[in-house]
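**Q** The data blocks that follow each hold one structure.
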Structure 1
Amino acid sequence: MLFKNALLFRGGRFVPGAFRVEDGRFAAFYDEDPAEEGVDLGGAKVIPGLIDVHSHGNSGADFSDGNYDGLRRMAAYYLKNGVTSFAPASMTLPYETLAAAFATAARLHREAPAGCARLLGIQMEGPFFSEKKKGAQNADYLRLPDFEAFRKLYDGCGGLIRIADVAPELDGAEDFIRKASELCTVSVAHTDASYEDAKAAFAAGARHVTHLFNAMPPIHHRKPGVIGAAAEREDVVAELISDGQHLHPSIVRMAFRLFPGRICLISDSLRCCGMPDGEYELGGQQVFLQGGIARLADGTIAGSATNLFECMRRAISFGVPEEEAVTAATLTPAREIGADGLVGSLEEGKLADFVVCDRELNALSVWLGGERITEEQK
């Protein structure tokens, strides 16, 4: 199938052109429209399908529930909202609960049901966290870093864990990072680490920071902490929640300057995403959604109620250059879960997952494997 008359997001910028899809993959790209019949996109922008590597849930379902139908419902919501691939995030919970959730992820990855975003990995968010910076994580289930427990979970889901989180100041963290980084991306998260602790973690192999600025010490002029240590490393990528609730717009702009080309936009969405105001659950705790903000009973912001496509558009509205925001929601997360050979950019041979947008990046249509998502699937 030929698609013509479009602005294609390629090489980090929008360029006029056309493209062909065959057998669910991008087969060719053209600088000028070929002289043959095709789908006329009317000058619309075409971006890769978004990839959310940190989302707990939506539509009333949470990944950690371990419920397959709920996970399918989540995947359908992602797809209809322009997120064509995802790596759901777990919570700080008992190992057996995590194992059950990871088994449902492995099943969805294997079965790849129609009308659902592709599940390309898992982010294991917890239980190796600091009690001081637990955020919305359940303190009852916090544990010290345990590579053997991690390896059992990793093997149990067929190696689907693509990001494993840890607080580097905990006993055993450095050894855990060295071993786990041989298997997946290791992320610094929910931590009270000093600059020195964080620097040691990155030297040991950590290459990712979970929701930058959230659940970690702020930058201090004598205590730069995790943020300072991460910014100095050109091989470290930082997640960012740009929902307009977790971070001030100035901080979002600052992050893109501190980490040029190394920001990974995430939603960190909860089961209340896509749902009305009310009471919900997260890791055994009550969450209250009101006016688009999800909080625990003590007022702690628990996560977001916003999908990744909207987070990307909000980042742009905050002043982040459009091209940087799109890259941060597509190619960068693809790289973080080792999926950039399949998705994340408009390139020959990659899966034809893309979103057709108007000039303001409002989604007009979503395509998975070269097939348009229909109203029935939405």
Structure 2
Amino acid sequence: MKTATSNFKRFGSVAAIAIAGTMLFSGCAANESTPAGETASDLSGTLDGAGASSQGSAQDAWVAAFQTANPAVTINYEPSGSGAGREAFIAGGTDFAGSDSSLKDEEIEGGFASCVADTGYVEVPVYISPIAVIFNVEGVDDLNLDATVLAGIFKGTITTWDDAAIAALNQDATLPSAPITAVHRADDSGTTKNFADYLGKVAPDVWDAEAADTFPYSGGEAAQGTSGVVDAVTNGTNTIGYADASKAGDLGVAKIKVGDEFVAYSPEAAAAVVEESPLVEGRDATDLAIAVDRKTTDPSHYPLVLVSYVIACQEYTDAEVGPLVKAYLSYLTSEDGQAEAADSAGAAPLSADLSAKVATAIEAIK
């Protein structure tokens, strides 16, 4: 049985050591008895994962449910951000990573320390969620934004709430003559990459930076993690930010323009755009990275969406890890697991077609 102690000795990079030092053992308290009517599992051991904070609420629910059904298993997930999660997994410091952006070609080429050489990796979507444009603006309850205006706000070329460009989209609103505080992620974030990818594809004349985990422009206010952005928008004045929709809470959420309509986010609209988006070309059969169609003009779609992945090995150097990872990923992507994410975090479930592809990819884990 793999223990937490032996696992933490495998952390190799500075980022991995940092995560190890702050790992939240959220799973430990959820090791409850097996529910009545279920057969006790023979799985045992500990899994450590880290990465996307967008998955935080869903991971909490997944861990609790999985450990209840498998009381001899402990799963720890640290919502350290997508970049830190991928770095820790690559270095061999965790058993899996959560990431809102798919692996880069150079990350794939560099290999993964916990994987048996030349056996490959698995990258599957587990969590589909809208990105909410959250705001806290005095006297404004409803806000419409198109990609061009949104890009200008976060790039810093639109600096006051009563700017003519914002006013033109919100003729019934009383916009304050006040500076805009645009809050972005300070850490390497897949949410940032998805946000930037949307703006770069839909408003390229304004957003001229390449989509990346790092926020590309100076100015604005930086905050650590999803919770940091939400806190900064909530506690600030005349603020705006972007965050996984599950964390929007009671904040105002802007509608974005899709085609000729302003569209509010919903799990259904997020699922619709993912369903009609192709896979990234040139990847292995066990890599189901999705190239989201940001340019859709169908108002039943919400293109400001993130697809969050779990990244794992096809074969682990520690042979006891593979069966645990395979079982956990199978649960996350099952009908029950996806329903749990929908209930706990408002996520959009994987489509039947995508679920079948995911199940095939997970079968490669051993």
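**Q** Taking FRET efficiency 1/(1 + (r/R0)^6) of positions 44 and 100 (r between Cβ atoms, R0 = 30 Å, to 0.05) as the quantity of interest, name the structure among 1, 2 where it is greatest.
**A** On the way: 1: 0.10; 2: 0.45.
Going through 1, 2 one by one, FRET efficiency 1/(1 + (r/R0)^6) of positions 44 and 100 (r between Cβ atoms, R0 = 30 Å, to 0.05) peaks for structure 2.
**Q** Using distance in nm of label points 7 Å out along Cα→Cβ at positions 228 and 292 as the calculated read-out, with 3.5 as its value, let me know the right label among 1, 2.
**A** Values: 1: 3.5; 2: 2.1.
This value belongs to structure 1.
**Q** Quick one: log10 I(q)/I(0) by the Debye sum over Cα atoms at q = 0.15, 0.17, 0.22 Å⁻¹, for residues 68-131 alone came out at -0.46, -0.57, -0.86 when computed from one of 1, 2, so which one is it?
**A** Working: 1: -0.46, -0.57, -0.86; 2: -0.55, -0.69, -1.02.
Source structure for this number: 1.
**Q** Name the one structure among 1, 2 that helix-only ellipticity at 222 nm (-39500 (n - 2.57) for each DSSP H run of 4 or more, over all residues; to 500) of -7500 was derived from. Kindly include the intermediate steps, with their values, before the conclusion.
**A** On the way: 1: -7500; 2: -10000.
The value was obtained from structure 1.
**Q** Same structure, new question: Among the shown structures 1, 2, from which was the value 14.8 of mean count of other Cβ atoms within 10 Å over residues 204-211 calculated?
**A** Working: 1: 24.1; 2: 14.8.
Of the options listed, only 2 reproduces it.
**Q** Right, another one. If semi-axes √(5λ) of the Cα gyration tensor in Å is calculated from each of 1, 2, which structure is the one that comes out at 33, 22, 20? Walk me through the intermediate numbers first.
**A** Numbers: 1: 33, 22, 20; 2: 36, 20, 20.
Going label by label, the one that fits is 1.
Bear in mind these aren't lab numbers, they're just calculated from the coordinates by the rules spelled out. Small disclaimer: the values here were computed from a predicted structure and weren't measured. Cβ atoms are built from the backbone, for glycine too; each structure is taken alone.
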